[in-house]
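Following this line, the structures themselves.
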Structure P
Amino acid sequence: MTRNLLLLLVVTLILATSAEGQVRFRIAAGLSTDWITNDNPAVQRIASAGEEQPDDKVTAGGGFDGAQMGWGLRAYADLDKQKKFRIPLGFDFFSFSGTQTVNSELFNIRVTHSNQLYTGFTGFEWSFIEFPWAFARAYIGAEARVLIVGENTISSTRNAVVGDTIQSTSNMYNGKPAATRFGALARLGIEGEVYYPVFINTSVGWGAMNILGRDDRPTSEGGRGELLTPVSLNEPAESIVYHLNFTFMVQVRL
């Protein structure tokens, strides 16, 4: 399904640009980071338990608090001679990782939760202001995005003092299967010429990862649970993950 959608986007881009003789293309590559902005379980501690009541249920957060590193590729098609309107086609790869350590006098445990996210998208961008003295322009845009969340990995290392020695044990397993979701994002950016045809393109976007395709079943009814938590443990139906995306890329006009 995802492959067919990307093929459709490419065909749409070709058809849309073939009708305009002044179309110019650009390509860009560089840094793309992601930051979950709402209080989703994905940003909470990997292991926690209620402290107010002894019978509170144990929960497992994703540990993905803060910026997560990634890389991006972009292709743009200018739709007019003034280069005010264009269609982007892009791909982002993110490596999400969170770590939690528990220490005591006799042992310490280090748990790491990692996940790889792949995003393909297309949309529309409008350059609404130009700064001729700086060879730069600002733009806004909207994107429809397809997100593939890979099978996650939970690894743990336990160091314990036994007599006069330290014994280490390690464990690694997969907690949740892969999933595909559909989201959207609004973007604000600026691009400036370094030395023609090379530009710097930097932008910030805010949106939701999983507007469509969420699992509406709680884990008690066989649901997958939250999108970016490590295991299906006492979780309600999947909630929306809001995120902030920042890019800094080198762009070349063809």
Structure Q
Amino acid sequence: MVKMSESSELIQPLRRDVKVLTMKLLSALKDFYTFKELEEILGVSYQTLWRYTNFLTTPEEGTAKKLIQTIRERRLVESTFEKNFAIVKNLSDIWTVVKNIGFLDLVAFETLELLNGEDIDGVLAFPEESGVLGAVIAHWIRGDVCVTTKTVSLGEALIEYYKDNSMELNMLAVSRGCIPKKGRVVLATLVLNNKDLLEAAFTIVKKSGAQPIALVAVFAVGKNWKKTIENLGLRKYKIFNYLSLEH
């Protein structure tokens, strides 16, 4: 059981929109649990849950907080991640997991927990295949999304170069004005597998005049990321799953 002080901490990041966020969380979970399973776990009728997930009925604030608490106590989000990560054995398996918007919604929910109520102005998604992840997180935090690209013309972009995993020089770019100046920005990526790329994304945010606040990565190749991330001055970060590609 979760003690009262702990349950208050669980709910605190959602204090401003707990009712709407509860409906969004339930909507994400229904991609992985049946309504009957959720009814048994949460103690709410499947008809009511159906109305919540279709945004036809809004739960009362007390009900919403209780649902969030029960979801945490029963580890529904964590269990969903564990089941999905279990099927990822190599990089090609990643798309089987991240193509599900419900899964990305759960990543966004955990990002809110990580931020713990901090105001964020936008998300920088890098590289460009992480754009959908960035858009989902931006939607949850009610911020803007900016996605890096390799095709923006030099005269209209902020450019940073980095060495890719084959040691070739590559380019990371964003349109000028995309990242909010003096904004507070979350860095988001599907796969963290290149330290130079991470540093390039961080530098682009700084060049824009914004402040990188946190890093969210769904996967990371290898486990030696803590020092690199903290050396950049990122106070908050979350890596959901570590992959080892050693054979």
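Here Cα Rg over 2.2 N^0.38 Å was calculated and came to 1.06; which of the structures P, Q was it taken from? Answer by label: Q. Here the criterion is relative contact order in percent (Cα under 8 Å, 6 or more apart), and among P, Q the highest value is seen for P.
Match the computed value -13000 of helix-only ellipticity at 222 nm (-39500 (n - 2.57) for each DSSP H run of 4 or more, over all residues; to 500) to one of the structures P, Q, and report its label.
Details: P: -2000; Q: -13000.
Of the structures listed, the value fits Q.
Among candidates P, Q, the computation of mean count of other Cβ atoms within 10 Å over residues 39-46 that gave 15.0 used structure Q.
Just so you know, all these numbers are worked out from the coordinates, no wet-lab data involved. Please read these numbers as outputs of a predicted model, since none were measured by experiment. Cβ atoms are built from the backbone, for glycine too; each structure is taken alone.
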